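Some structures to go through are shown next.
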Structure I
């Protein structure tokens, strides 16, 4: 079992990674009631193990449909109403058992229900285990705008069980690995080089390797959010690839790309942008491209109108005063956050990657 610790103004909390991690819930005492928020298919497959590991017999979960549409104010209201109907009070505990959608929704409900109750993140996807479950960000979407309404509310703990990753479909699995690649770019040569030797042929059933991967990638997120809990500055580096990525998601109505796939395209584009801006050597850029490509195939960019995608960039919620703060890789383990990027370079980077005329 790997134990990482996040420093938070609301109290430090542990991120536990390893087989049997859910068992840590046995040690949580003093709650009047406990509830599990999850998806039907996930509960059907893993509910018995969850109940055995936690000792919570007879759990009746609160179920929400899978998919991005569940991250809405309407669904948050339904979950809150269900908690109320089942007698949840201010001393209740909510466990979010699922991927990024369940984690964001569960955290948002917990942070606002009766002005805040405790919650635990039990992420079940690679993407959630290495990234979204850590740091206390919660959110729901408004129309096509992702994560527009949310809170900063740290969980009581994060419990990452690697065995559950074995049931992930290949595409969802690869989507999470792209997020781990992002962390490797931020971390430096040690993690990047290790991932270069592991990522090709990696499958959901390789639990020992995945436990190491999740722990090492999660440590990057832990280090960043411990130093910048509320995104005052440093935490912006985690946005690497996300500005282009969010625009791609929104431009396609969240139907063509999984989140990690959109971020992967975004990393390719921002790598090209860094080269065009003169801050990244093309040889290093090639290594980044090769690692992203080694994870697996990406959904095509064909048919996407340049004007539409570029027009959506400024809607990124991290823009300040109408200026996007781009996260540009300067090397393996070094990035620059800057608004000083020309519109022409931004457009050229998108165009070069879409047309496959650069490093493809």
Structure II
């Protein structure tokens, strides 16, 4: 990867790197855009095969946060942190590592505000809180919002309801069949939301315990991870990692709607057009999964769960506006969502 070419392609932005030999911290903070205010974005803590992979992930995810904040009407820019997870790490080492990460965040003078993401926990954010005020999503006992997953899932459910309204003119979801890819966190809460509305569920995950929990609690059908794209369903809900809508998987889909919680679902922009050509309504990921960001952003006004849920409920209207504009203009939904967001953060 040519770093500067990729930065130009994504319209960057700032990149900040931190290496700490004692804790084996290798961290990246990507700040995509600050036009609407300080950047909010989670801290991802997973293993990466190469430094290029980590950089690409941070930069692409930060760009998505800019668009997510803008399309949600929040006065924030987009950022993301990535920490390359060491292969071996005990609890004491983990705490020291997040102490140093907190110092790194603090050195950015409030331009980047961190929070939980894949691989990090509320406990990690509590450690970061000891080093900086520029953190959200720490323990509710200290006045924060805690785990954002249930709010994210609620927002995705509202987006699915908007998709059902647009696609089938339905005001309810009862009897629809949703296939969920990934039920470890947000996907689990989404399954619970949908089960309460009478939805038939098929689920998969690489963690068999997470799948079994959905089978036991919601009566969901299980399939192997590689088979989820072949499920004959009404809605496919990707709730795992990104880039899963691609040249190989899109032809296999047997659904009319794709609407899920994972970030960066389209492997390439042209895959949004490919979905449209197949007659599949696509809910742009950063618009439908914005509930978690809306939730933590509420902390700036003194966290109020009811206010966060009320704002997240508006995802229904956001999604309908995207679907209707895309249909009117005869364009893919992801292009329309980008256009709306850019109108807001570029002016």
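When semi-axes √(5λ) of the Cα gyration tensor in Å, for residues 70-197 alone is calculated, the result is 34, 18, 12; to which of the structures I, II does this value belong?
Label of the originating structure: II.
Work out the source of 3.4 here, i.e. which of I, II gives that when distance in nm of label points 7 Å out along Cα→Cβ at positions 54 and 222 is computed.
II
Going by Rg/Rh (Cα atoms, Kirkwood Rh), for residues 118-261 alone, which of structures I, II comes out largest?
Looking at the calculated values, the largest one is II.
A value of 0.25 was derived for FRET efficiency 1/(1 + (r/R0)^6) of positions 166 and 246 (r between Cβ atoms, R0 = 25 Å, to 0.05); which structure in I, II was it taken from?
Derived from I, not from the others.
Any idea which of I, II comes out highest on distance in nm of label points 7 Å out along Cα→Cβ at positions 78 and 270?
I
No value in this document is a laboratory result; all are computed from the given coordinates. As the structure is a prediction and not an experimental result, all values here were calculated from the model. Cβ atoms are built from the backbone, for glycine too; each structure is taken alone.
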